[in-house]
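Each in structure tokens, the structures are laid out below.
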Structure I
Amino acid sequence: MKVKFFFDFGSPNAYMCHRVIPQIEDATGVPFEYVPILLGGVFKLTGNQSPATAFAHIKNKPEYERLETDRFLRRHKLSDFRFNPHFPVNTLQLMRGAVAAQEAGVFEAFVKQVYDDMWLRGRRMDDPEVYAASLVEAGLPKDDILRLAQTDPVKSRLLANTEGAVDAGVFGSPSFLVGKELFFGKDRLRDVEEEITAAAATQPA
């Protein structure tokens, strides 16, 4: 069974899902495949926009969204989460870096470092000097990642990931594909887990 997690480092909701995914993997025994996408590209291809823009004019909705976020953080004991003071952050180089990190064999360490820098440590990760220092701090091969991120194959792969996500029905992040079933948003994680469990039950022994 394939479970894909389409993510962009710029989405706080995707980060919260990232923190909860290991619990679902442990419960189901099914690993998630992290697929780097460019959220700005998804928005452009689908005509979507960020919730901060789309709902800013709606009375009470932004306040309710914050309430739901607080509930999610409490439910999953994510007391260390901090909203990035530099939000929104341009994530183009970070997402290319994620693809480059896959090529370099350090993807998981890269994802952890960048995600935590964004949503725990509150760093300005679209500042090239801050980004480079972060890679060094984590013991990642900075020069290799930065070099690979500027190559055509890596750029093309990120574009293909983004277009492929949209073709699968994605319009934002976080999105999940369990087999062919699409789920959107952190509030669908329970549905994701239930779908994985149901699908696993139909697999041959």
Structure II
Amino acid sequence: MTERPSLRDRRRQETRVDISWAAVRLTVERGLSNVTIEDIAREAGVSPRTVNNYFSSKAEAIVARHQDRARGIADHLRARPASEPLWTALREASLTQLDADRDTAPGARTDPQWTAGVRVMIAEPALAGEFLKANVAAEEALAEAIAERLGADVHDLRVQLIATTVGGVLRTVIQEWLRTAPHAELASIVHRAFDTLAEVFP
């Protein structure tokens, strides 16, 4: 069983999430080049020093949401029944985490401006390097959870291929949702993606 985080750890994580969402909100509203660490600190209700203690840059603060999503999926995967087929468990873990992301994202359900802003933000060239690093970290987190479930080494080729595939599926799901929002249901896209994947990987 996973050890329950301490109150201190939970508060640190809440602060980290608050700072990250503050960076996202301001970037959506103003554009990345018009946002400073001081702006993010003010928006999150913390000091600039606190922001710097959690993140090395505003770009890192923004893409932290992507890393947290992958870690959340890994945690949900660990909580799935051991008897459940791997691809089913990955599908359900992804749905649970994406629903949690959408519920906590300010305005994500109802504000069309938010969707447009996220689309612009993801396309921001200055964030490309951080997103690449975040993708690597995200797939490492998934690989660890997959390896535990399969009783395999994390560096096993099969484990790495599955983690990389799931990472790509999730990135494609988000891109498809942004392309078709507000009409598309995120859960429906996830199911379509994993159904398509199942045709290739039984």
Structure III
Amino acid sequence: MTVISFTNLKGGVGKSSTCAHFVYWLSAIKKKKVSVVDSDGQGSTHMWLSGIDLNIPCHRITDPDTLAEEIPRLEQEVDYLVVDNAGNLGEATRCTLLTAKIAVIPVTPSGLDLVSAAAAVKIVRQIQRARNGLPKAGIFINRGIKNTKLLREAEELLSQLEGVTAFKQIIYQRQAIADAFFQKTTVWGMKGAQDGASDYQKLFTEILRLAK
């Protein structure tokens, strides 16, 4: 009965792709009972998971009042309720943060995305003060390119953010991850994608460790 929310101020940072892989990992590999709430108007996570035969309930809910009613009810039915938020910090996103135990913030190593991530962390800290430290928050770099100055600078910046855990594992830029949606699968269902699967495994283990 843990609510884990994937959150950022903007789209295009890999929020939905990470969310879909996380849900698959929890259900198919960790054998946990999982349900999903897709509160993003684009419905990317819902579309992705609909193409994979997992038999996981996926609820598309974008109305803040409905989210406030449904999330506490849905979380009682599963081990993990995973929420994919819209790429903004509107009322729907704030509502999910008020119910989540964990907030996961993906960020790509670019100047604009790092600024957006810092703003998202600021909002999370405000909610933490109102909820006695919840949600616990973790941030990670997505689509990193190895051995680049920009990646090193991003790692340094994230390590300085207060009120949020900088996850050690980076999700590196890989073609398999980019192709997975159109192939209606995840990296675990693709040949030659072992490195991507290993990266996700390590990141997701860090997320669950934060949830304890």
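FYI, it's all coordinate maths here, none of it is from the lab. Predicted model only: the values in this text are computed from it and were never measured.
Computed quantities for the displayed model
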{"read-out": "Structure with the greatest value (metric Rg/Rh (Cα atoms, Kirkwood Rh), for residues 79-126 alone, set I, II, III)", "value": "II"}
{"read-out": "Identity of the structure behind 24 (criterion: relative contact order in percent (Cα under 8 Å, 6 or more apart), calculated), options I, II, III", "value": "III"}
{"read-out": "Test item: helix-only ellipticity at 222 nm (-39500 (n - 2.57) for each DSSP H run of 4 or more, over all residues; to 500) calculated as -25500, pick one of I, II, III", "value": "II"}
